[in-house]
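Multiple structures are listed underneath, in structure tokens.
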Structure P
């Protein structure tokens, strides 16, 4: 989905004012373009974008993978509010214009060329390394430019995580919508001043409806077969083949192993990667070599549990695995918002991290939510370090920074997703 706004002159109560025309265009699963919505507002405020994007959700817009827009302060919070977890792509053209304003005119051509070389990389890691190199090279000569690239360059790389390399050039900017805005401007230039906002909405709606029909029955804008191949490769990298763990009853070990070794099975199991696991609990008290296994991010093993009447018993149950906790810690540690972005507020940090944390709670918190306390402690530790770097008065004062974070929790316990389910101050 691509969203943007342009301004038109209109008469309101006998005065001529500029009103914002908000437009959203999307690409469906078959590769055809659609006009998703159009609305008018007095200006581009956080409320107007929240109402516009929230209206798209109320009308049934689902399954969004990527949103491309400029860096208006109201767009990104509205996207995270109504479509949490959706990848956001900051328009690279708007980003380059903002970056060029921080350097002399004589250096803009060379810097723009370096930015384009970074954006032309096929892998996210290569593009991020190229951006970091640019920020490092100009740290002494143009510190404002270097800081801007260091803190905000990651916003222009969202397309690498949501689409195939063949689609980068068409999704990394808002040019698809800018072309539509040019055509709308060509029509509205004849009118000059619209009689009222409703007439503006009727004129542009009629034009967009005609173009929408041409797009739906015209040529495909993207080849979605490439996206399916990209998703298949991404799933293979995220979930590599692991050792197959099979938990069966002790009395059926031999019988189960013979069934798995039959030639009629669809998949051929490797003897070196196949093992029998004994589900040890209060009813099965035997002692065998393998009594635990990992599956889908959980570790299944012997644990102490409590029933509804409060009595404790021993069961073979799942809980988040150490491998999953390590992956979560690595993601928090490597997240660009934690490593930098000290110009942002703590509310902006929460808006970015909450979809990630809430996803972990929804998946891993279904069984033994208390096992996530270690990653919650780790997130709070990283937030404390971020506070120490952001505020000079708290620099190298970890205890004071921790108190600042606790006071923030007492004032707003729903700010971060893990604060809602975990009373860390009581601990």
Structure Q
């Protein structure tokens, strides 16, 4: 009997312990998980910078008619403008942030500004002392406001921040890290290179070289002797005249050109589309895309050379010699006045609407796509069409001197002063009058 009582008491105690454990263990697990989550959220997190310290610095320099100014700043915003002749004014605002007022003040004390003048050459350099070499424009920086005579040449180097320049007549050179640049009304030459950031240039002239390695470029109303742009993202160019060569390259973005006048033009868009709108090029207009379509509307050039790898080519109201090639895209041409035509596609079709100039020679070749040609009744050309595995369909009531089979057709329109040869391997050929719908 005693043994039975002992087992009964043991079972009761065991049940109580299990009940306590069923409550305590989930609570303990919940506390541990909460501690882990809080630790993860706070691990590596910088303290909040609530306090700000600032200091001001100003220098006034007397110079001659033409001044050369060099600015080097580790971080901050730089603004330059034109002012009185023979005077350069530089105002600096040093600023820093910290988790405490003392930390913000100590950071501010590490900022140093060195200024020097030698004749009409001025240099201003801001830097950090105490072993710190760089800063962030949001935390420790120097903002510079500069006024120069109109006849100034400016050289700027900035690590992090923004730059705005207005008006120097003797050129501008900018090198930047994480920097956004805006420029107005610069004369003689413009050279800019930023690693991460954007470039915007308006109403400037001279030779122009713009490079935004990981950003976009926007340029408007330029008048350049030569123009070169390279952007990691998109490039937009509007209302610009280039006496020499214009070269526009984009990495992961597209290229858009509107109202350009240039001697030669070369564009390359590795990751986006290329568009030429209402432009005139004296010699060659060369366009290449890797993965985006190539378009032109109201384009005139001695030679219009478009090349795409994985996209189509679309032209409208173009004039000049046509040299078009697409590996895996369709080619469509509307209202063309072609001095010559060399059109080739591998897997896409071709649509051609327009005229060949008198004496011009043209070829259209497609490996596996259909070819549709709309013939103007007032044109003067000889047509020669053939396909190996497709068919040829012709609706040209005004054609003469016709010889035809199921897979070939030869004929003339009016005097036949130009010639167009059309050939496909597996595609069909359709020759029609009028305009495409």
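Given 1.00 as the derived value for FRET efficiency 1/(1 + (r/R0)^6) of positions 168 and 192 (r between Cβ atoms, R0 = 41 Å, to 0.05), which of the supplied structures P, Q does it correspond to? Numbers along the way, then the final one.
Working: P: 0.60; Q: 1.00.
This value belongs to structure Q.
Given a value of 3.1 for distance in nm of label points 7 Å out along Cα→Cβ at positions 128 and 392, calculated from one of P, Q, which structure does it belong to? That value comes from structure P.
Work out which structure the value 13 belongs to, where relative contact order in percent (Cα under 8 Å, 6 or more apart) was derived from one of P, Q. Answer for the origin of the read-out: P.
Quick check on the output: -15000 is helix-only ellipticity at 222 nm (-39500 (n - 2.57) for each DSSP H run of 4 or more, over all residues; to 500), derived from one of P, Q. Which one produced it?
Answer by label: P.
Of structures P, Q, the largest value of mean projected area of the Cα convex hull in nm² belongs to Q.
Quick note: the coordinates plus some simple rules give every number you see, no bench work behind them. Computed from a predicted model, the values in this text were never measured in an experiment. Cβ atoms are built from the backbone, for glycine too; each structure is taken alone.
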